[in-house]
Structure formats: structure tokens, C-alpha cells
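Novice: Structures for review follow.
A short reminder: the numbers here are calculations on the coordinates, not readings from a lab. Remember, it's a predicted structure, so these values are computed and weren't measured experimentally. Cβ atoms are built from the backbone, for glycine too; each structure is taken alone.
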Structure 1
């Protein structure tokens, strides 16, 4: 009997990481691949990115619409409650043998909680990581405790999952899916990319992505966004490619600031609700670097030998390549970071940068494991005492 493996995705970035794994599972004759689409995939404001999944000829098994009402903490909690009910309905209909989830989003937390109560084994990807500036940190570790099989991106992260009490035999170090997503992807050349984006690269080009810092008060988040935009306004002869924030709380106010800024500076600012994986990675070939607080600046950009100006504390705690410049939300410091990014010394060092999230191959490793690993009795977890075993 085919093993029913159900993938859950809630955002464009997440599906970009899961894409190879999803397609490999769909093509495996021993697997009945299912996929549940939720979160910003189903939001018009975020570009209805579930259509990118359909373009891959992946049949969507179920949609869990979170009915976004707004972006306040209460609105997020409302969406989580809808998700909990929606996922339970989908699981009842699909009857998966295993669900596969990635990361630390609140909608993924709802999926994990529903699966846990329904006694469905959970495989969790990219656990053990640290993001001290967002409540994603607590969500990620909570999902790790609900999960039964773990796929981590680095040895440090494997150790951290084990410290949470997970059995080392169920924690597999496979590398980062971001690195894997780029391998074998035929990127667009500059002419075709410019045509696809309706954009013209200039002498200097920077890609900007700002997501909410969910542990930072609203007023401070808006102040931080304004500080960044004020700094960018003073940078001459540079084109800026903006992508919209994710669906965390207060994203609408940040989006409004960015839209207004791009409208007022339309000669050198372009805004995209979603570039999609192909155009995003293709853009990284030709920009000089990225600015913002997206995890992509740490997980994927280093592989392109480009610099990342990492703002604020959203990504504090993650492994960082030498191509990452940490910077506070301060106008002068941001301008100094940009100056450093363009300096001859920094540009020379970029050629030697190694991505700490490893080389390609994570998708295949995960596929081989989820398609063959015994699911018998995995629900019966015992707490693994890290200190007790390390003292032996």
C-alpha cells in the first residue's frame, strides 16, 4: 500500500524550499503525495501564490483558508484558531500516514497541533534554529517537541533539537533546503529577467525585504521601517527591488510605508508582492546585495557570493556567513553598512565565502528517509536526557 505523505505550505518562501521534495514525492510510485495549501498562499494581497504550486503540475489536495481579517495579534490568533479546525478537517479527509512541515510559522503550529491530537506522525524540517527577535523561536521549538522525525540544517541545530529531549536516532542532519533549492534551477539571464520583472538593472542594485519583528512593539517596528526608508532615500544612483513583508502582525502598516515610498521614488524603486522562486534567485545573480531581515539573506544569498545587510534582531542566533553585515536600525549605521558592502575589501572577500548551511542534496536525503523510515510506534516518544547521556 502506498504511503500517504502530506506536505503543508503556507507561504511562497516555504514552498520554494519544499518544492524539490514535493515534486520528488509526487513522482515516487510508492508514495501517495498530498499537499495542503494555507496562509498567504491564499491571500490576494500576497499574490495568490498557490498558483505557483499549480504551475509545477502539483495537485493541491486541500486548502485551509485562514480568513485574514487584519494583522493585529488578535487577528493572528483568530487565524490560528481557524487553522486548527481547518487542518483537522483536512486530516480527517486525507488520512495521511505522515505530515511534513517546515519551520516556524503560526499556521504551521496549528497544523502540528492538530496532527498531534489526531495521532498523525510529524516530520519537521529546519528545527533547532534560533531567531531571538521573533516569536517564531518559541513556535519552532514547540513544533520540534510535537514532531517525531527531525531534519536539521547544521550540526549545531541537531544538537539543539536533541537538547530539547528528542532522541538522536530521530534527528537527521541533511543541510539547508535553501541551498538545495538553487541547484539545478535554470536561472533567467539578465535580458529575460528584466522583461519578466518589467525592470531595468542600473549601475547599482539592491534587493530589500523587511518582515515584522514579532517581539518588537508596533510603534518601534514602524519607526525601524521609516529609518530604513529614510536611509535608502539618500543613496544615489541605486535601484531598489522591494518585496512585500510576510503575513505576521503589523505587516499591513509596514507594507503601506513601503508602497508610499516606492510611489514617491518610482524612478529607482520597484515593488513586487511576490517574485516567485525563479525570479527571486535570478535577481540574486545581478543585484549587488540584499538589505533587510529575511532569513534568505542568511540561508541562500551567501551561495551567490553576495553581501547581506541584516537589520535588527529578527535573525539573531542563526548561523551567519562572512557575507552578512549585522546592522542596527540607525540611519548612519545603515549607510555605513552599504558603504562597507560596496567596498573593494568586502567585495574581494565575498569570493571566499562559504555557506554554513552546506551544499545541495537535502531534498533527496529527506525524501529517502520519509519514504522508507518505519512509522511503527513513532508516536510513543520518550524524553531523551541530553546531560545524562553525555556524561556517560
Structure 2
């Protein structure tokens, strides 16, 4: 099997699993218990908190563990309304559904105002339009924009957005699920007030994530019932998975430069080879510009051979995606590609890479595509 769907989830790193196993087998105590086994579990949680806080340049009291990015994002948005008095939320049509659907539900229930910033031709946020929207809003407001788009890979200039928010006294929240472990984020240098992360996007376990909450913003929990997570999230902590998250974050940042160079090489190699062999190939978003190294969204020209391209790649043992994994199995199309104006008749495939992928796998993918698409010399692009 060749796995090119790392934006959906990543394989668990062996070192991460090794770090987790003792907390599944030997050190299984409840971290709220005062006996030795409980204290061991509590210490492991605090170590993981420290591992994450260190990489973000945050304080320990600003990191809170959750079940994943979705819970973190929902908690932050709901708390912004209930606890911080935010009535106006500024976002984009390209956000993850856990943002868009949450805001939609909040609009129906609480009559909040949702504003959508315009996009540039390549799918980036129009920062001038963002500033203009903020200048018109007089009350409490929050900007919620993802750092990396999970479908096309576009990167947000978080420094520029943070400055705009600061100028207009807006709270800034960023979904950083796709960038934790892949991009440097320093919350002391960049005025992000809230952000979210998820372990399974960086070779950690599924079902665990975290949120960063700037200490200047006091919010109430989404879940009640106990004093866990410094009274921010009730419920017995998922100790082994939290340990795995901490280890995965630590490893990702130690290897960040090497991994990023390797993954970017793979992406550029695939772009080059696709341009050689597929006439009129297109790349969605800003794939060769300000974009994540790990995501490439490709638009194949429509033909009878592209109709079942995703399925045929799967049959050939190559795992890819037609868009966000959160909509898999539901033929509703991509809201991201629709917002970018991508033609309906194109076959769009998202390839996403990890440190475990190789050049040989890219070459196998190219050879497989040539077979599936029945590429012949006379239809090759001029550059081949």
C-alpha cells in the first residue's frame, strides 16, 4: 500500500506508540487519584503539556487537552460568544466544517453575525477586505481563520492577520490542526489568542488534541462534571493518548527542518512529473506559492478515464482523497473547491505526504496514473 492521504490522518509513529504503551498497561491510574499510580499518570499529562507549551512558547496554564481539533474549535467559538461577548465572527468560506457548521448553528440559536472575507484569485484571504470588515464592526468581534487549508494547502499569513486583528481590537483564533508540527508558531511573537491542534495529523494517536487559550482570556468549559484540565474540561483524561500527543509534538519539531525539506521535495517532484505527462493539468489553490509542503490538490481534465480515478487508484493500492476526509462517503462535493470556482467537470484529487513517503512511491503513482488514464504519446503535454 502507498499512502498519500496524510492530511486526513497519519500513521502512528513507533516511538509515539512506545511512549504510550506503559500508560495503557502499567501506569493505568486515574490522574485525579492521589496514590502513586495516579500521581504517575498526572505527571505524564503535565509532561505532555510542557512539551506542547515549549514549542508554542506558551505557558503551561494556557494548554488544555481535548478529544481533538473539532472539540477545541467548538469550545473556543461557543466560549467567545457566551463568555467574551463576541457577537460578530469573521471567517472564510474555505474553513473546516467544524468551524462553518458551528458558526451556522450559533447563528440559528443565538443570532450571531457571521462575515465572510473575500478571497484572492489563488484562494488566499483578501487581507484588505478583512481589515475593512473589521473596521465596520463596533462591538466585540473574533476572526477565525485556519492556518493551513486542509484541502488545497494554502497557508494563512498569521502574522499579518494578527496585526490586523490587533489594529481593530479583534480576538484572533486559528485552527492550526494541519500546521502543528509542520510550521513554527510562537504565540509570544504572533498575537494569536486561541488555537487548536490534533495529534493524529502528526503521527500521534486519534481522539486527542489540545487548545491554546491566551491567559488574558477567561472562558468557561464546554463540558462540566469535574475539575480536570484546571477546571477547563471535565472528564477523566485520556492519559496514554495525551502522552502520545506530547511525544508526537516533541518529535515533529525536532525533525521539522529535515521532514519539511523531504516532503517539499516529494511535492515538487510530483508536480514536475504531472506537468510532463498530463496535458492541461491544473493545481488547485496556491500549490506552487504560499502553500503547505504536505498538500497538493490536483485537477485532472475530465475524460472517460478519470471518472473512477479515485477508485482505480485505491484498487491499485494507492490511498488518496477527493477532498476532506470529514465528508468521505457523502457525495456533496467540496465547499472549498466550489468557493475557489473550480470547474465541476474536473476530477480533483488531494495528495498529501508525510516523512514516511518516498520518491519511489511518487514514481509508482505516476506510472499508475499513466496506466489508468491511458496516456498516449500524442496527448502528452508539450513539456514532456
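Novice: Figure out for me which of the structures 1, 2 the number 8.8 belongs to, where mean projected area of the Cα convex hull in nm², for residues 239-334 alone was derived from the coordinates. Write down the numbers at each step before the final one.
Specialist: Numbers: 1: 6.6; 2: 8.8.
Here the read-out was taken from 2.
Novice: State the single structure among 1, 2 that was used to calculate FRET efficiency 1/(1 + (r/R0)^6) of positions 23 and 215 (r between Cβ atoms, R0 = 35 Å, to 0.05), giving 0.80. The partial results should precede the final answer.
Specialist: Numbers: 1: 0.50; 2: 0.80.
Corresponding structure: 2.
Novice: Here's something else I'd like to know. Can you say which of 1, 2 returns 0.10 when FRET efficiency 1/(1 + (r/R0)^6) of positions 231 and 303 (r between Cβ atoms, R0 = 41 Å, to 0.05) is computed? Mind dumping the intermediate values first?
Specialist: Working: 1: 0.95; 2: 0.10.
Clearly, the read-out refers to 2.
Novice: Could I ask something else about it? Work out volume of the Cα convex hull per residue in Å³, for residues 175-358 alone for each of structures 1, 2, then name the structure with the largest result.
Specialist: For this comparison of volume of the Cα convex hull per residue in Å³, for residues 175-358 alone, the top structure is 2.
Novice: Oh, and also: Compare mean count of other Cβ atoms within 10 Å over residues 71-78 across structures 1, 2 and report the one with the greatest value. Please list the in-between numbers first.
Specialist: On the way: 1: 15.8; 2: 24.1.
Answer by largest value of mean count of other Cβ atoms within 10 Å over residues 71-78: 2.
Novice: For structures 1, 2, calculate relative contact order in percent (Cα under 8 Å, 6 or more apart) and state which one comes out highest.
Specialist: When relative contact order in percent (Cα under 8 Å, 6 or more apart) is calculated for 1, 2, structure 2 comes out on top.
Novice: Any idea which of 1, 2 comes out highest on distance in nm of label points 7 Å out along Cα→Cβ at positions 7 and 247? Present the calculation step by step, with values, prior to reporting the outcome.
Specialist: Details: 1: 1.8; 2: 2.9.
The maximum falls on structure 2.
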